[in-house]
Structure I
Amino acid sequence: MTSQLPFCNNRKVKHFFCDVKPVIKLACKDIHVNEVTMNTASGFISTINFLLTLLSYIYIITHVFKIKSSTGRTKVFSTCSSHFTIVILFYGTAMCTYLGPSSEASLEKDRIAAILYTVITPTLNPIIYTLRNKEVRNSVKRLLKSLHVFP
């Protein structure tokens with residue numbers, strides 16, 4: 001539908017990357033149908049994906065409570081909580097971007113949200129899991145101590 005739109009003289013996309021929402025804002029005709037279609041499709045897809053992810057976490061949590069060792073439960077919850085935080089950050093910003101109202105002010109917020117879900121979340125995942133390794137954590141502490149950043 002976006003490729004069928006007539007575009008005006010201003011063809012500069014004011015966004016972090018060439019995303020559909022800011023591209024259709026450049027059209028010279030009414031884009032209401034495009035916006036409704038995009039919001040409906042992205043809302044449905046993102047909600048289904050989030051619910052499936054949430055369902056898997058519910059499944060994990062029910063099985064974690066069956067672990068008799070409190071140390072084992074703590075390790076699992078520690079791992080799951082950091083991952084779930086990333087999942088919430090990713091889906092939350094993506095859903096706010098595509099399900100929120102569309103205006104000039106929201107496009108600026110969408111740019112910030114796009115950086116969160118395209119750059120920050122994929123970057124945080126390996127950092128979080130790397131820092132869970134004791135050897136890496138100790139190396140980072142030694143590095144920070146040598147730089148006099150960490151007491």
Structure II
Amino acid sequence: MKIEIRQAKQEDMEQVLDLIRELAQFEKEPEAVEISAAQLIADGFGASPLFHCFVGEADGKISGMALVYPRYSTWKGQVLHLEDLIVTEEMRGSGLGTALLERVVKYGYDMGVKRISWEVLDWNEPAIAFYKQRGAKVMRDWDVVQLDENGIQNFIDNI
């Protein structure tokens with residue numbers, strides 16, 4: 001099997017969206033995906049792209065992706081956030097996830113970032129083990145904090 005990691009193109013976004021939906025199903029939140037392929041194209045390929053995406057092909061078929069964007073740390077400076085690294089269920093264990101992570105780390109290194117960060121669900125032990133084996137530090141004493149669209153609206157309404 002031939003694995004290739006490349007920069008995503010606009011025409012890949014429908015398949016990237018399929019991968020996002022597969023991840024949402026795996027994470028038991030299939031109804032949470034609101035984005036469209038058109039929105040991914042607009043956000044990732046316009047004059048000021050909001051993210052950078054790599055796709056992983058196995059024998060010419062997109063079977064994985066990694067989506068990253070820049071962030072800024074008041075302690076470190078420029079950092080890179082890995083929003084999602086997704087590999088189809090049938091391709092897990094094939095080396096595709098490792099190849100995608102390697103590409104992300106090289107991309108961050110070339111940018112000169114001080115840190116690459118991402119979240120992983122605490123029950124996703126295979127992913128946690130995968131990341132730890134590659135030298136990532138899993139910080140279990142931090143909680144993710146979010147305001148969703150309703151939370152933002154409620155906050156604004158109460159100002």
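Only the coordinates and a few stated rules stand behind these numbers; no lab work does. Computed from a prediction, not measured in an experiment: that's the story for all the values here. Cβ atoms are built from the backbone, for glycine too; each structure is taken alone.
For the structures shown (I, II), distance in nm of label points 7 Å out along Cα→Cβ at positions 98 and 114 is largest in II.
Thinking only about distance in nm of label points 7 Å out along Cα→Cβ at positions 10 and 122, which of I, II has the largest value?
On the way: I: 3.0; II: 4.3.
Once distance in nm of label points 7 Å out along Cα→Cβ at positions 10 and 122 is worked out for each structure, II has the highest.
In this comparison of I, II, the computed figure -11000 for helix-only ellipticity at 222 nm (-39500 (n - 2.57) for each DSSP H run of 4 or more, over all residues; to 500) is attributed to II. Source structure of the calculated read-out (distance in nm of label points 7 Å out along Cα→Cβ at positions 26 and 42, 2.8) within I, II: II.
A value of 0.95 for FRET efficiency 1/(1 + (r/R0)^6) of positions 58 and 130 (r between Cβ atoms, R0 = 30 Å, to 0.05), calculated from one of I, II, originates in structure II.
To which of I, II does the computed value 0.95 (FRET efficiency 1/(1 + (r/R0)^6) of positions 66 and 138 (r between Cβ atoms, R0 = 30 Å, to 0.05)) belong? Don't skip to the answer; put the middle values down first.
Values: I: 0.35; II: 0.95.
Structure of origin is II.
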